[in-house]
Structure I
Amino acid sequence: MNACEARAILFSSIEGGNTFWSREIDAFGPCSVIERVNSGLYDPIKYEKTISKIRNTSADYVMSAIEQTHSVFLTPESELWPALLDDLACPPIAIIVKGSVQALHIKSLAIVGTRNPTNYGVRVAGDFAAGFVDREWAIVSGGAYGIDAAAHRGALVAEGVTIAVLAAGIDVNYPASHSRLFEEITETGALICEVMPGARAIPARFLTRNRLIAALSQATLVVEAAFRSGSLRTARDAAELMRPVMAIPGPITSPTSEGCHRLIGERAAEVVTSVVDAVEFVSSFK
């Protein structure tokens, strides 16, 4: 069994972002982890479900399921692996990519925010996406309603590259109404995920995919976000990676800007009010 085959089995058996298994793979390597599982070196009660999945899954089955979606299974052993993901405390075991793998190697900005934006937020997200695309950056977001969609569309309108990091399987259009958007994204950019085809978008997967959005990007911009928001998690993930974080200010009476104001107030994000401001801040960040 080679490393790619071992990772295929582990990928299908372990939920993304699992600290314990991530450390085991880092310490021993994917092939040795499989051997340790088969040798009974892990607690059979505590890790019962994972051990059972690993022992009853074949690499051929996993690879066949991925190939049927016309996607690529990418592992850290590949020359095309985006090295930025290795900065994560819990890097993905592998990722599935549909579209252009080369898109993952373009300098990129993550644009994130609420699913229920104001017209102001939609306009700002689209304008910033287009502005960075004009400077030959790619735009990374989560493919969701609201700010995510506005950022993806802003990049596409500007004839640029955009990447959607999905919380569901690569073949699952979630949300369903974004099927056409996802098709447009793959024409020049990419869809990526760290779950098997057919996997549902459960709440926990949105949180774990947020770290991928932050890691794939040289910088993160929060456009509109509630006081408690998954977008703030992405911003904090980016800060932990020592990547620049920016936030767009809004009206002090707007609930959709409370998260941005929180980041700004905590000095966890830089205030930016134009594309030029954002470019200058990212360029000066060390």
Structure II
Amino acid sequence: MSAAEAMSTRDELRRDEPMAKHTSWRVGGPADLYFRPATRAALLEFLTGLDPDVPVYWLGLGSNLLVRDGGIRGVVIATARALGTAHRLDGGLVEAEAGVPCTALARRCARWGLGPAEFFAGIPGTVGGALRMNAGAFGGETWDRLKSVETVDRAGTVRCRGPQDYVVGYREVRGPAGEWFLSAQFEFDDQPGGGLDRVKTLLRERQDKQPLGLPSCGSVFRNPPGDHAARLIESAGLKGFQIGGAQVSEKHANFIINTGEASATDIETLINAARDRVAQRFGVNLVAEVHIVGEAGGVS
């Protein structure tokens, strides 16, 4: 049985799907295939039936992703619908699937009186993306409280793994090749009262300091040791600098915004220009936090 034959009527499979509809920058060419399974079982069955030579890309909220204008050769699997639940288990254990938005996890933990989990409110993606890059905010990081993860490979085989199976660093996680995160278990402490207020305060802080009402990907670069990428970019005179429809935010220099007519090429060119200017001025090589995928080409 092929992957397409395994689908139910509630699953979505579309060809030549514009990725601009699914990324927070609102740019990106078409994916050959776009699959949005309705259930976890449908996801596993689809993987089992998929041609092993077809590249697979996983999509959460599209908030840390730049898809080039030529699009993606392969299949994009959107996780939000099939992997979108979070549960409180015994004690301080919380299980969250890969498609759960980090802000939703922060709010639920606050309502359950568990923490520290408020920092998740500062991460603009899903749990799966946060696991992949050890995303963090407000002094906390995703893997700080991680007890175990559940993964899946191309054959649809599900495994449970512990932190010892991974090398975790600042905005970087290395583990078994060819596996993707399905869910994670986090272990929190009792933190009754005040958690939800803290989440709301952190969200207001984000709103005050970041251009959240405009299309962006969140932070473009990792902070170099002992410094901040935003400070370096601003000190290089790049606040407000624009290439095509892509602009370094006037509000936060580590954000690049789509002013309305940007192409992925505009954004990638501006990323490279900012990196080059900072290297020339300060001798610091900024490392991109955003993932850039796909092929160059004309805007679709």
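The numbers here are math on the coordinates, done by the rules we state, and not lab data. Keep in mind that this is a model prediction, so the values were computed, not measured. Cβ atoms are built from the backbone, for glycine too; each structure is taken alone.
Of structures I, II, which gives 28.9 when mean count of other Cβ atoms within 10 Å over residues 218-225 is computed from the coordinates?
It traces back to I.
Given a value of 17.9 for mean count of other Cβ atoms within 10 Å over residues 138-145, calculated from one of I, II, which structure does it belong to?
II
Kindly point out which one of I, II the value 17.9 was derived from, the read-out being mean count of other Cβ atoms within 10 Å over residues 114-121.
I
With distance in nm of label points 7 Å out along Cα→Cβ at positions 106 and 178 coming out at 1.8, pick the structure among I, II it was computed from.
Label of the originating structure: I.
Assuming -13500 is helix-only ellipticity at 222 nm (-39500 (n - 2.57) for each DSSP H run of 4 or more, over all residues; to 500) as calculated from a single structure, say which of I, II it is.
Computing helix-only ellipticity at 222 nm (-39500 (n - 2.57) for each DSSP H run of 4 or more, over all residues; to 500) on every structure in I, II gives -13500 only for I.
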